[in-house]
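Listed next: structures, encoded as structure tokens.
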Structure 1
Amino acid sequence: MKRIVIFGATGAIGAYAAAELSKYYEVIAVGRRDDHDMFEDINIEYIRANCLNKNDLRRVPSEKYAVINLAGMLPAAMHGYSPEDYINNMMIQLNILDYSKGCDRVLFAQSVSDVVHLYGSGTIPENITHRFPINNDHSVYSICKNASVDLMQHYSERYGYRWIAIRMPHIYLYHPNSYYYSEGVLKKMNHRQMIEDAIEGKEIKVWGPPEKQRDIIYVKDLIAQIKVLLETDAQGMYNAGTGTGTTIEDQVKGIVKVFGGSIGYDPGNTYNVAQYVMDISRSKVLGYTPRYDYVSYLTDFKTEMQLNRFEKIWGKQ
């Protein structure tokens, strides 16, 4: 069984990735926080390490087939504004790339911020020169993410391993924390608020034009895509996504169907919904096909919410 190392394994995507990919690989999970033996419970080796410290990385097994970097600070997790933490993200990437010498491939979670200027303009292409938002809480974050992709290309050329960047829009998944930070201010995720209202039997309103849409990708489809990228001759930039959009109206209808409540309309609400659909043609050529439509994602989300499999790391809602 091939060995893969997942950095950032106690994070929202990382925990799901480690648990799912352990069905196919020997997974070494690496993270900063105490996992309270959760990974041991599912027969995964866990190494607690600070990726800014190269001495910590020396404790991670040197023999590996692939490395997945999901580590680092996100704007959604940042109270206030500390751009130096994003510089640390770049240093984490540099340390991981150095550790990765001798492996077959490195996968890196790229931010969708490099193409946010294309929102609302149609399908987002995969191979496009990266940019960054010029003046918001994602600016320095995106600059450092872009630089991390450039570093990976350099290391790939110098040391001979494949480089794979996965551009990730919002990845939908169950986590007991339903809040995020925007410009350093704590806010409730809109879709989580709607789900909670639906469970309480409330009316869920479609705000603004009901035909506005976005690509809704579930974490388990993302992991299936990662598995394809691990097993094929993949190299370069790939979009995470489904390749199709789900309208606001269909999103609300799905939540009502799975969780309860009723549907209403508020066309006068000026809520600005980010519209995007991700081109995933490069992954499709390699054999990736999304398995979860919108309603099946919500149904599985509900199951994960009831199980709360990663409670030892994340706590309760």
Structure 2
Amino acid sequence: MRRPPLHPLVWLTRTRYPLRHGGPDRQGRRRSESSRDLRVNAPVVVAPNVSFTGTPIRATGEVTLLGSVGDSPVGWTVGFIQAQWVETNWCYYRGQHVDDGSIFIQRGKPPARRYQEGRDCVDGSPINSVFYSALPGHSETANAPAGGAFPLKLSVRHFDQPSDICALVERNTIKGRPNCLSEAQLEFHFCTLLTVRTPGGEFHHQRFLYWNIRWCARFHPTTHAVPPAAFGIELVPSGTDANVGHVGAGAPADPRFSRVLTAPQTGSCNQVFAAAIAAAEAVGSPNRHQSATWQKFDVRRS
């Protein structure tokens, strides 16, 4: 998903790619840089929800196509692919008094969330274009032009800024009482790749980067209006952080998500996420657990 830019994390890669070979030229000149400035922001209450945001991740990639006499650059595309392979997403609510009840909503596990791994793309971009965004103006992909002269450099830019919201209040249908948000944990892990697609539809991954962002917070309403006028917010340091790995060469040999990088899929990460939230929060959902008292729930369960 896309949001207005804040402080960027930037990684840059350059590589050279011969058209007459079946794979990338590993001996070509290339350079990679990254500035690790990815950070989480403290949750912000914007009634009727609390908002979780962080600083965005940005990337710039350059690939140079090396052609010979008679070669055509038409049909070659450079772009970014992004896969998500971990989602932790749960919320815990409780009433003002012990006998006002409690609620645990598990938004990151089956059956509400059908699977963890999936290919990510922006809303509005064709799901099976494979690239993170094929929308004009996003500059996530670059197509080699007809008649382009070799060597031909193609440049692309990537931007993402994961965010989420949780409702401040859920109604406990056992007690008929409002239960206020007491604790939430959210965690998203991604791998972003710079890749080259041949005219025949084959992908040759050039660089990859692992990164993640996570929040864990406890909430203390200052009043018990619906919704409360304000919350005290306590971040749990061990569960709140953002991390960026080193830029790697080639394709990540990671069985946790490698099968979804270019395979057809029926929904993007955003669509899987939205469906999981709606399913988990519905009264009667197997992912929504209610108690007549304050109860400690096992956050590992569905």
_Starting from the value 25: which structure in 1, 2 was relative contact order in percent (Cα under 8 Å, 6 or more apart) calculated from?_
2
*For distance in nm of label points 7 Å out along Cα→Cβ at positions 191 and 239, which of the structures 1, 2 scores highest?*
2
_Can you rank 1, 2 by mean count of other Cβ atoms within 10 Å over residues 87-94 and just name the one with the largest value?_
2
*For which of the structures 1, 2 does the calculation of helix-only ellipticity at 222 nm (-39500 (n - 2.57) for each DSSP H run of 4 or more, over all residues; to 500) return -1500?*
2
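Using FRET efficiency 1/(1 + (r/R0)^6) of positions 175 and 263 (r between Cβ atoms, R0 = 30 Å, to 0.05) for the comparison, can you identify which of 1, 2 gives the largest number? Kindly include the intermediate steps, with their values, before the conclusion.
Working: 1: 0.70; 2: 0.05.
Max of FRET efficiency 1/(1 + (r/R0)^6) of positions 175 and 263 (r between Cβ atoms, R0 = 30 Å, to 0.05): 1.
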*To which of 1, 2 does the computed value 56, 43, 41 (Cα extents along the principal axes in Å) belong?*
1
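Readers should treat all values here as calculations from the given coordinates under stated rules, not as data from a laboratory. Bear in mind that the values here come from a model prediction, so they are computed numbers and not experimental data. Cβ atoms are built from the backbone, for glycine too; each structure is taken alone.
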